[in-house]
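Below you'll find the structures, each written out as structure tokens.
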Structure 1
Amino acid sequence: MEKEILISRERIRERVKDLARQISSDYEGKSPLLIGILKGSVFFFADLVREISIPVDIDFIGASSYGSQMESSGKIRLTKQVDSLLCARPVILVEDIVDTGLTLTHLVKTIESNSPESIKICALIDKLERRERTVCVDYCGFQIEKGFIVGYGLDYNEKYRQLPDIYIIK
């Protein structure tokens, strides 16, 4: 598989710090619950949480729509539920990539059913090419128009997550 660096680890590191500063400022005096969406957000989530300067709680939720495909199947499968109580809490969903918007739309509805104070979305990548549902990304690392990308948590068939940069597949 031929790939080329799209976003360097240095750019990722700086952008994560920027997002953490923005979240810390927006939630000063509050203790938001950050929910990482497994598995893809793990690297981004860990780096982001370490840079946030206010107290936060963390949890995870699992969802999949890709299987072994390079395109979303459109069928959302919940693979892990949130363990924390969500009622009357500010929640930030942390995602690796917003693609079709189907997964996030499904997860937001799932979280909303537990009556949080608010729900915001933080995504490393907002990919505009194949959007099927309108999704408001409140904290966006990078926007890309199109292409299949891997690295820094993003995978192809469970491979390439560990790469420190983000690559576009040629």
Structure 2
Amino acid sequence: MSTSSSHGRDRDSRDNRGGERSGEFAEKVVKVRRCATVVKGGRRFSFAGLVVVGNGRGKVGCGYAKANEVPPAVEKAIKDGMKNLIEVPVSTGSIPHRVEGRSGTAKVILLPASPGTGIIAGAAVRAVCESAGIRDVLTKAHGSTNPVNLVKAALDGLKQLRTKSEVERLRGVTLS
């Protein structure tokens, strides 16, 4: 005799605070680092993972986490990335205007590009743009080449993006 109960039926739905299902998000592992701690018996290794998550339709985030093995580090980084999602206004596959993002000594400049240009970017910034659903963009990175800082700088730049209607509403004017 089995009794149907709703307890534990959809257990993962409780972790769904943002209203998004993790199944619709794609993860891109940008960097896995191996760190060593010297102990009496030799070296003890741990791993750190940098992951960019995005749904390809304007939502993107990054996560960074550490663990004793690579797969748990990547899983923890994905969870961290899902907590740090931002909304990006993507217009016709590109960005609405030029922006500059900074993180530490890394500076990333993002420029709108005409259709068919593609993503002109290094590996770290490319992962952010692809995950956000941006198809045509020109980028230039200055300063630090650390992937963690480049990803954070790209996200900082994408946070600054405003659509034409947002600018009109904020300024109280109509733009031609």
Completion exercise
Taking distance in nm of label points 7 Å out along Cα→Cβ at positions 75 and 99 for each of 1, 2, the highest value is that of structure 2
Exercise for the section: Name the one structure among 1, 2 that P(r) over Cα pairs in 10 Å bins from 0, in percent of 10, 42, 37, 11, 1 was derived from. Expected result: 1
Exercise for the section: For structures 1, 2, calculate mean count of other Cβ atoms within 10 Å over residues 35-42 and state which one comes out highest. Expected result: 1
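Thinking only about distance in nm of label points 7 Å out along Cα→Cβ at positions 43 and 83, which of 1, 2 has the largest value? Before the final figure, lay out each step's value.
On the way: 1: 2.5; 2: 3.0.
Across 1, 2, distance in nm of label points 7 Å out along Cα→Cβ at positions 43 and 83 peaks for 2.
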Exercise for the section: Figure out for me which of the structures 1, 2 the number 24.0 belongs to, where mean count of other Cβ atoms within 10 Å over residues 123-130 was derived from the coordinates. Expected result: 2
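Check the numbers for relative contact order in percent (Cα under 8 Å, 6 or more apart) across 1, 2 and tell me which is largest. Working shown, then result.
Values: 1: 26; 2: 19.
Once relative contact order in percent (Cα under 8 Å, 6 or more apart) is worked out for each structure, 1 has the highest.
Each value in this text was obtained by applying a stated rule to the coordinates, not by laboratory testing. Model, not experiment: these values are computed from the prediction. Cβ atoms are built from the backbone, for glycine too; each structure is taken alone.
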